[in-house]
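Pasting the structures here.
The numbers here are math on the coordinates, done by the rules we state, and not lab data. Treat the numbers as computed from the prediction; the structure is a model and nothing was measured. Cβ atoms are built from the backbone, for glycine too; each structure is taken alone.
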Structure I
């Protein structure tokens, strides 16, 4: 077998890039796991369930079309449907046809769901502060946020996540 030509060789990371990539990969694995553990321990919620409920809590009338909720959470439609079914069983979310378009299903956070979210939020924000916000200075956090938005835009625009949009940062 012939040796690959220079053009066929991977564009390997240099030592500095590799060092930074390993740090990012470590955060991508460790941070969601830590947040998931805190939420499950303190409130019995998964991180994904919390994100669904938080997204609904910020929406007008605490309702969003399921398609918009998929974009907000960056999960699959199947995962979202399964999670919303679990939240419905708890009485925290309802699903109804949109009055404007019967083909659209709205997910709505109930009063009980809002109360559950309000109970979970203080410990969760404490954990987010402990693991991220208070560890970084204001400028570092802004730089990380900007870098994450750039990465998310690249992920959503390069076919890895077809049909997805970046969540509204507000």
Structure II
């Protein structure tokens, strides 16, 4: 658990299991749709392709996978952010539009980094959207390879030494 000073006022982060998949799916889909326009440019084909595997069923499988750990950021009973660590990769880290720029993403990132250290990892990798790249750079992540392209989207592999 990260220090309470790192969590925005009125928000708490907790580890979550597969039972949180529906709420996590809602967070991820809202964030992609409304916050990642720099990536999908409101192109319905790109957006549909990106969202196609973001289902409650898939989230439940990903959360339950060996070597995975997930966190939800909550305000009251409502999930406003979600992060998924899959072994040495931050696979997902999304925040709903109304919670952006309030420290929710940072709190989730700190949880994933702390867990990675507990697991004995020396670095954490991720593939950043164009939208989130500056966020990750501010938190010490650096580009780690060539841009990846898929279905009209670009992702920048990034890595941070822990």
Re helix-only ellipticity at 222 nm (-39500 (n - 2.57) for each DSSP H run of 4 or more, over all residues; to 500): value -10000 computed from one entry in I, II; matching entry is structure II
When distance in nm of label points 7 Å out along Cα→Cβ at positions 16 and 64 is computed for each of I, II, the largest belongs to: I
Note: mean count of other Cβ atoms within 10 Å over residues 96-103 at 9.5, derived from one of structures I, II, originates from structure I
For structures I, II, calculate distance in nm of label points 7 Å out along Cα→Cβ at positions 40 and 88 and state which one comes out highest. II
Looking at mean projected area of the Cα convex hull in nm², for residues 104-151 alone, point out which structure of I, II has the largest value. I
P(r) over Cα pairs in 5 Å bins from 0, in percent gets 1, 7, 13, 16, 18, 15, 11, 7, 4, 3, 2, 1, 1, 0 when computed on, of labels I, II, structure I
Of structures I, II, which gives 21 when relative contact order in percent (Cα under 8 Å, 6 or more apart) is computed from the coordinates? I
Looking just at distance in nm of label points 7 Å out along Cα→Cβ at positions 48 and 80, which of the labels I, II belongs to the structure with the highest value? II
